[in-house]
Structures are given as structure tokens and as C-alpha cells.
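Presented below are the structures under discussion, each in the form of C-alpha cells.
Computed from the coordinates by the stated procedures, all read-outs in this text should not be read as laboratory data. A quick note: this is a predicted structure, and the numbers were derived from the prediction, not measured. Cβ atoms are built from the backbone, for glycine too; each structure is taken alone.
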Structure P
Amino acid sequence: MPTPHGTRTCLMLTAALLLGHAAAPASALDEIWDIETVNATGEGIHPDLQTTDTVTFQGVVLNDPDAMLDTTYQWQIYVQALPTNPAPYNQGGIALYANTWYMPPVNTWPRYSTDFEPGDIVEVTGLLGFYNGKTNLNERHNPLDAFTVTLLGSGPLPDPQVIPSIADCNYFDPTDTDSDGLPDRAAGGERWQGQWCRLEGVRLVDPGAGWGNGLTVTLTDAPGGTLDMLCGYLGAFDTAAAPTGLFNLTAVFDQEDANGDADYHDGYRMWPLDYTITHFLLWGDTNLDMVVDATDRATVLASIGASLANPTWADGDFNADGLVDAVDLAALDANLVPEPASLALVAVGLTAAALRRRTGAST
């Protein structure tokens with residue numbers, strides 16, 4: 001089997017050291033923020049795009065390749081700019097993608113390591129491509145153009161960037177303050193694209209529709225904005241029930257604008273890979289076990305009765321307003337999973353009601 005182009009080493013450093021010192025002089029590296037530059041139509045315009053010139057950059061891996069796509073024939077990771085870079089170069093993210101396009105013996109697969117993990121610090125060298133609204137790194141359907149991904153060390157995931165609301169991310173912002181013909185990307189979807197982001201207090205528009213691995217559902221929030229969410233292809237969405245109430249969602253903010261029109265202003269979405277606490281924080285889940293139940297409800301009721309001075313999520317302050325009150329209790333109840341005994345009582349009640357109706361119908 002060929003040696004994968006992605007390589008892991010035994011180098012393990014602290015997160016502070018990794019994020020504070022690049023492995024190569026800054027002048028020798030390209031910046032992800034610059035690589036992702038777009039014009040007014042949303043099309044990538046980096047000078048190395050679609051040329052034979054490679055780029056080299058460093059960043060933080062956001063996902064395990066095995067968790068994103070079926071690595072028997074595809075491979076993809078997202079790499080986000082190091083958060084300790086000076087602004088604006090502490091922003092931006094890029095996808096690295098490869099596929100088994102080629103016939104044997106040219107098609108040697110796997111070409112890339114599947115050992116990369118969220119939080120790994122890597123250096124990447126390869127060719128740029130543009131696809132459905134985002135500049136990425138790929139092989140351009142040529143095995144001779146394979147890229148390299150070298151592990152420099154391991155650290156934590158960067159803190160998620162909190163998007164204020166759906167309305168702040170689900171649009172293309174054309175603002176060009178210096179009149180250079182290039183959007184500032186200080187707002188809108190391009191500001192967040194390819195990065196580890198969080199939306200707080202969102203819910204599914206229809207929990208009963210489209211929930212499952214590889215399916216797209218629609219999110220909404222209190223102001224009424226809507227945004228697509230792609231359920232991970234390999235996660236537990238097929239087996240877990242869809243949340244019925246509010247939750248905080250942490251995931252890669254992605255773009256897949258395939259509508260065929262003249263620009264790339266659409267297709268923004270959140271892409272959680274699995275239905276786990278990493279991605280979903282259910283309002284009401286005080287003990288973070290991914291289930292909102294009677295235990296959580298008892299915690300919230302106790303906190304309401306105690307009139308806590310500085311309540312936390314664990315106490316029941318889900319909307320972070322400094323109070324545990326009826327609003328938090330209502331949010332919990334919207335996600336509440338009935339206990340088996342409660343389900344039995346419901347069944348008894350329904351049976352009794354059915355018997356009453358039957359008796360009434362026969363008289």
C-alpha cells in the first residue's frame with residue numbers, strides 16, 4: 001500500500017506552544033484569509049487559483065476525515081486559520097478534498113491519512129480549486145497533483161465563533177469600504193465560511209421532516225431567520241430523534257451554492273457531523289447527557305426556588321440572561337423526553353378516552 005501523503009508524527013506540544021509559534025517563518029506561508037478572497041459575485045480570485053503554483057499554509061484541523069465522508073473513496077478535512085494570528089489572518093477556513101477519480105494502477109488509495117483529528121495543527125501544500133462558492137485545496141482530478149498535509153502537533157479545537165443570529169450569516173455582504181472591487185467579508189456568510197462556529201437558540205422548522213444522515217433540514221431562530229443544516233453522512237442522525245425545542249449548534253459553517261445562477265451568494269449552511277454534545281447542546285440538558293428528562297427538570301425547579309445570584313447552564317440558565325425562570329423551564333419542556341411511567345399514564349389516559357368514546361357511540 002502506498003504511503004499516504006498526509007503524515008502523522010509523534011510530536012505532541014501544548015496548545016499554547018502550538019498556537020503561539022508557527023513551524024515556518026510567517027513570510028514563507030500563505031494566509032487562509034487571503035486564499036478565500038472573493039469578488040462581488042462571490043467567486044474566488046486568489047492569484048494561484050487554477051494555476052500550477054502551489055500554496056502553503058498552517059491551521060487547525062476541524063474534523064476527523066472518517067467522520068465527514070466515506071473514506072473508502074473520498075477524503076475531506078476543514079482547516080481553520082490559527083486563532084493567534086494577527087487580524088484578519090486569525091479568520092478563515094478551507095476545505096481539503098480528494099476522491100478516487102482515477103482507474104488503477106494510477107488510482108492508489110488511500111492517498112491521505114485518516115488519522116488526523118480535530119485540534120491537530122497541520123501544514124498544507126497543494127493546488128487551489130473553486131467549487132460551488134468556496135476556494136478549496138484539491139487534486140484537480142490528477143493524482144500527480146496530490147497535496148501534502150503534515151502534522152506539526154496536537155491541541156484543542158479553537159473556541160467556536162458565535163454568530164449573533166441566522167440573519168448575520170445567511171447572506172452575501174457586498175460591502176467594499178476601500179473600493180478595491182473586493183467585498184470586505186466583515187459580515188455575511190463569507191465572514192464565517194469554513195470555520196468552527198456556533199448558533200445559539202435555534203430550532204428545527206419541522207422536526208418531523210428530513211432528519212437523517214446526509215439529509216438537509218432547515219433551522220430558524222427567534223428573529224425568524226432560516227438556514228440550512230446538513231446532517232452528517234456518518235453520524236447518529238438516523239437513530240436519534242430530532243430535537244423538538246431550542247438548542248445551541250456548533251459546527252463547520254460551509255457553503256454549497258449549486259443553484260446554477262450567475263453568482264455564488266447562496267448555499268450557506270451549518271454542517272454538524274454527528275448528533276453528539278460536540279455539536280448539539282439541547283436547552284434543558286443541565287447535565288449534558290444529550291437527554292432532557294425529569295432529572296434536568298428537577299434541577300431547574302430547584303434553581304427557580306433558590307433564586308440563584310449567578311446561575312449557570314448547569315443550574316438552568318439556558319438563555320444566559322442571568323436568571324433561571326419560567327422562560328428556561330418552558331425551553332426545557334419543549335425538549336423534554338417523557339419518562340416511561342409518564343408514557344404509561346398517557347397510554348392509560350388514551351385508552352380510557354377511547355373506551356368512553358366507544359361507550360358513547362354504542363348508546
Structure Q
Amino acid sequence: MSMATIPLSCMLIYNIPGMSLFSSIDVGSNTLRLLIGKFVDNRIIDVYSDRKITRLGSMVDHTRTLQPENTALSLQVLRKFSTVMKRYGVRHVKAVATSALREAENADMFIRRVREETGIRVEVISGEKEAHLILKGILYAFSPAGVKAMRPLSPALAGESAKESPPQALFIMDIGGGSTEWIVYDGENRHSMGSLPAGVIKLARKCIRTDQVSETDIDELNHEINSTLKTIATELRRLITKSTLFIGTAGTFTTIAAVDLGLDSYSREKIHLHHIPLLRLTKMQRKFVRLPLEKRKKIQGLEPERADLIIPGLQFTMNVMKLFHFRELIISDYGLLEGALLEIKETIEEGLPETGKS
């Protein structure tokens with residue numbers, strides 16, 4: 001599956017001279033992501049987006065250091081992002097780093113090299129701050145401005161599937177490479193949030209030992225996931241109700257949606273607000289477990305680089321749904337990147353210094 005950038009013709013539609021461009025960068029444990037956008041009547045209008053799997057967090061939980069190969073690839077990608085931002089004349093940047101740089105002992109060296117080689121200032125944020133930005137992006141997606149921004153991309157989103165405010169409580173989750181962020185939002189601006197020290201890269205390394213996943217691997221995967229979820233189960237059972245919607249955001253969930261839809265290229269308008277029942281996820285997981293790694297790489301909708309991570313991601317999702325009695329998953333293509341853009345805007349409006357400017 002090609003996860004290419006937005007076509008240049010689409011980018012130029014929104015490239016209006018004289019209008020400030022904003023950029024957010026997610027330096028994730030598995031994927032580096034870039035979003036360039038602008039605000040029109042409080043709507044985020046996407047101008048350009050890009051992403052590249054670099055596995056920056058590979059082995060960090062084991063060695064406590066970033067690996068040279070992954071560091072070099074990540075720097076290469078960030079140099080490209082910097083070049084693109086300069087080409088577009090981006091004036092405001094927020095670059096945030098998550099689990100990999102929170103844990104790596106040589107994170108400061110990497111951050112310094114990024115600054116020296118690209119001019120980008122990377123801010124290492126806490127798990128709670130990461131969850132806060134995710135919530136900000138998700139709530140924007142349900143706001144009148146967010147719904148209006150999506151309508152030009154997909155007329156279907158103007159219907160009942162896109163309410164102009166969260167109709168009820170939300171349980172939001174982002175299963176990353178090195179950590180998993182969760183948020184419970186009650187629909188009235190009250191929320192609880194946190195971060196779990198488990199992600200698909202860590203789970204794959206700990207539990208899956210061969211290209212052909214075994215029953216023992218799945219047993220170990222379940223044990224690891226359930227042990228992690230046990231730490232928050234009591235609190236979340238108190239907060240999650242029968243009317244709570246389960247929202248999944250970012251790479252693990254958008255990949256699951258792309259596979260379910262059988263996409264041959266990334267389509268934000270198809271992925272955003274896509275619903276998948278637990279039964280279909282279970283069937284998908286059974287299919288993947290039967291396939292060796294090389295055959296998984298050929299599944300339509302699945303990036304080959306994620307073929308070894310899809311099983312931990314699906315198992316984590318299914319275990320969450322079973323534990324808290326969710327019947328279906330709803331995917332949001334909005335989250336951290338949009339939340340970071342909104343925070344830049346708020347920072348400027350409040351006259352505070354920006355963290356990502358070189």
C-alpha cells in the first residue's frame with residue numbers, strides 16, 4: 001500500500017499567498033509525520049502531509065539508546081521535512097517527540113543533531129501532554145469547524161456520521177510504537193487521561209519471535225497486553241459507560257481501517273470515522289496469524305513496514321474492546337498533529353513563545 005504524500009495539485013489549491021502556514025511534526029517511536037496547514041475561519045486546511053516509518057524507538061526499551069541506523073534514517077526524514085517547510089514558507093512549527101525520546105539515554109544528542117542539521121527544535125513531551133494534544137485534535141474533528149473542514153473532502157461526512165459536537169462520552173486511544181495514550185472524555189469538557197508503557201514495537205519484540213506467529217506468541221502477547229491494561233482497568237471501568245464511543249487514532253488504527261477497507265492508497269476521507277465491529281477485527285486477526293510475515297506484507301491496505309506490527313496492534317485493540325465491552329471501533333484520522341497545530345495557534349494568540357521555531 002502506498003502511503004504517499006498528498007498530490008501537489010491538491011496542495012496548491014490551498015496555497016493562498018499572504019496566509020500564514022503552520023506545521024506540526026510527530027517524532028514517534030515508529031513513524032515520523034509532518035502536517036502543514038493553515039487556518040481559515042478556525043478550520044484547519046491541510047496543505048501538505050508526509051510520513052515515514054523509521055522505527056526510531058527500535059530496541060530502546062532493551063538498550064535504553066537510539067540505534068544508529070534508525071537515528072540516521074530519522075535525521076534524513078527530518079531534513080526532508082525541513083526542506084519542504086522552507087519551500088512552503090512555513091512560519092510556525094511545533095515538533096514533538098514521544099516515547100522513544102522520553103526513554104532513550106542519548107535523546108539529547110539526537111535532539112541537538114536535529115537542531116543543527118534541520119533547524120527544527122524538537123520538544124520531548126510527557127505521555128500526559130501527548131494525550132492532551134490527541135484529545136485537542138479529536139475534539140476539533142467533532143467541532144463545527146472540523147466537520148466543515150472535512151466536508152469538501154467527503155460529502156458523506158456532512159450527514160449523520162459527522163455530528164458537530166461529541167454526542168456522548170468518548171474513550172480515545174492511540175497505540176503507538178513505544179507507548180499507548182488513552183483519554184476518557186465525558187462530553188462536558190471533563191476528562192481523564194494517561195499513558196501506558198506499551199506499544200506495538202515493544203510488544204512485537206517481546207512476544208513475537210518468528211515470522212510465523214505461534215499460539216505461544218499469542219499467549220505471551222495477551223499476557224503482556226492484559227497485564228498492562230490491568231493497571232488502568234479499575235479506573236476506566238468507573239469512567240466508561242454503555243454509551244461511551246471507542247475512538248482509535250493514529251497509525252495502528254488507521255492501518256486497521258485501511259486493511260478493512262482494502263485501500264491501495266491512503267484515503268483520509270474514507271478512513272476518518274470508519275466503523276469496524278469487534279467480530280470483523282477478530283476475523284482479521286485470525287487471517288493475519290495464519291500468514292507468515294512475507295505474505296502479510298502483500299495484504300492490500302497494509303504497509304509492508306507494518307506487517308510485523310499489525311498483529312500486536314490488533315490484539316491490543318481487541319483486548320481493550322473485550323475488557324470494556326465495546327462492540328465497535330471508530331477510527332479518527334485527526335489527533336496529535338491537529339492538536340499540535342491548534343496549540344501553535346493558541347500560543348500565538350496568547351503572545352507566548354513558540355517551541356519549534358529555529
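Annotations
- Per distance in nm of label points 7 Å out along Cα→Cβ at positions 183 and 311, the highest-valued of structures P, Q: P
- Origin of the derived value 13.1 (mean projected area of the Cα convex hull in nm², for residues 47-246 alone; candidates P, Q): P
- Taking relative contact order in percent (Cα under 8 Å, 6 or more apart) as the criterion, the top structure among P, Q is Q, with the largest value.
- Parent structure of the calculated result -14000, given that helix-only ellipticity at 222 nm (-39500 (n - 2.57) for each DSSP H run of 4 or more, over all residues; to 500) is the read-out and P, Q the choices: Q
- Identity of the structure behind 208 (criterion: volume of the Cα convex hull per residue in Å³, calculated), options P, Q: P
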